[in-house]
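Each value in this text was obtained by applying a stated rule to the coordinates, not by laboratory testing. Keep in mind that what you see is a predicted model, and the values were worked out from it rather than measured. Cβ atoms are built from the backbone, for glycine too; each structure is taken alone.
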Structure I
């Protein structure tokens with residue numbers, strides 16, 4: 001799946017010349033944690049709620065509350081935004097976005113094509129895609145089968161399931177130790193008892209069964 005399939009298009013943005021209170025208001029009203037900062041149609045940074053909190057004086061400051069409010073009201077977004085913004089293209093895979101977020105410890109990536117901001121992708125989008133990819137919420141049965149990590153295993157398993165006229169909707173493989181893997185198979189049926197017996201009669205072990213009605 002590609003970033004363009006799960007990104008949020010036309011995200012809320014802000015100018016570097018706008019104030020910190022304005023940024024905070026946009027985030028609060030629209031329920032977002034971060035804003036791409038745009039100048040002359042180009043992305044120049046990102047500002048987050050965390051940036052705003054860090055810019056606020058601590059309780060130990062000698063400033064009065066009125067002075068703090070005044071200082072923040074005049075502070076520009078350009079003073080607190082992150083200018084070293086990591087971006088991704090809409091044609092990249094979601095896995096690439098997940099790796100970028102993980103490696104750089106960020107939960108958000110602006111999506112940029114030909115120097116134009118076209119959307120944003122967040123860790124929530126990645127989590128939702130993971131759930132969708134594995135079919136956790138779809139009706140049917142998910143069997144986790146222990147199998148040897150060797151050629152022909154997937155063909156064998158799908159052949160067994162095919163004998164019962166069931167449709168495989170999702171497949172995932174988690175490689176383990178000792179040359180064995182856990183194969184997660186989503187099936188569009190709740191009646192899998194005989195199928196499970198057949199799978200185990202072929203030397204496989206069913207580790208877990210989850211059903212959604």
Structure II
């Protein structure tokens with residue numbers, strides 16, 4: 001019978017398999033092995049991050065603020081470190097991986113740029129005079145690919161660490177010995193969370209290895 005862990009590795013190495021599908025398989029593994037830290041991470045990636053949840057750095061980027069002048073088109077605003085430019089140029093991607101995949105697949109012509117409109121009442125904060133009628137952030141779609149790549153690599157690293165300690169599963173099942181190893185082995189995957197340090201996707205006591213118990 002095939003191993004769900006090695007099946008997941010193959011999926012993660014195949015760019016034709018959607019990451020959203022692989023995340024669900026990873027969730028099944030983490031649930032069966034009872035790894036709460038990883039379950040929390042996977043749940044957020046599958047469903048999206050709520051507003052009260054701190055985002056990992058790979059989901060935060062800076063866009064280019066532009067104002068629309070009906071006579072000359074979009075005008076790039078001068079980037080500064082001062083407020084309010086610094087605040088409103090920040091883009092947070094809280095949506096699910098499935099939504100990010102769909103957004104990445106949308107045709108964008110040759111521009112490969114996403115536009116996020118900002119409230120019109122902000123225009124006077126950035127434009128002094130002039131007939132500008134719209135304010136928006138522009139973000140390169142390469143950011144979407146970077147998010148998908150980061151999550152895919154994190155999961156791949158996790159499955160390799162599972163295999164290294166002998167946790168591979170049989171079909172959709174894991175032995176009691178494998179579950180015990182998952183409980184007692186220290187395996188950590190780190191995602192940068194900025195000033196607060198690292199998000200440990202899996203961190204438990206380091207004491208055993210399945211191969212030592214056989």
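Results, tabulated for the structure shown:
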quantity	calculated
Structures I, II, by relative contact order in percent (Cα under 8 Å, 6 or more apart): label with the highest value	II
For P(r) over Cα pairs in 5 Å bins from 0, in percent computed as 1, 6, 13, 15, 15, 12, 10, 8, 6, 5, 4, 3, 1, 1, 0, 0, the structure of I, II it came from	II
Structure with the greatest value (metric distance in nm of label points 7 Å out along Cα→Cβ at positions 55 and 183, set I, II)	I
Test item: FRET efficiency 1/(1 + (r/R0)^6) of positions 47 and 79 (r between Cβ atoms, R0 = 30 Å, to 0.05) calculated as 1.00, pick one of I, II	I
For 1.7 (distance in nm of label points 7 Å out along Cα→Cβ at positions 23 and 143, calculated) the corresponding structure among I, II	II
Label whose coordinates, when helix-only ellipticity at 222 nm (-39500 (n - 2.57) for each DSSP H run of 4 or more, over all residues; to 500) is calculated, return -10000 (choices I, II)	I
When mean count of other Cβ atoms within 10 Å over residues 39-46 is computed for each of I, II, the largest belongs to	II
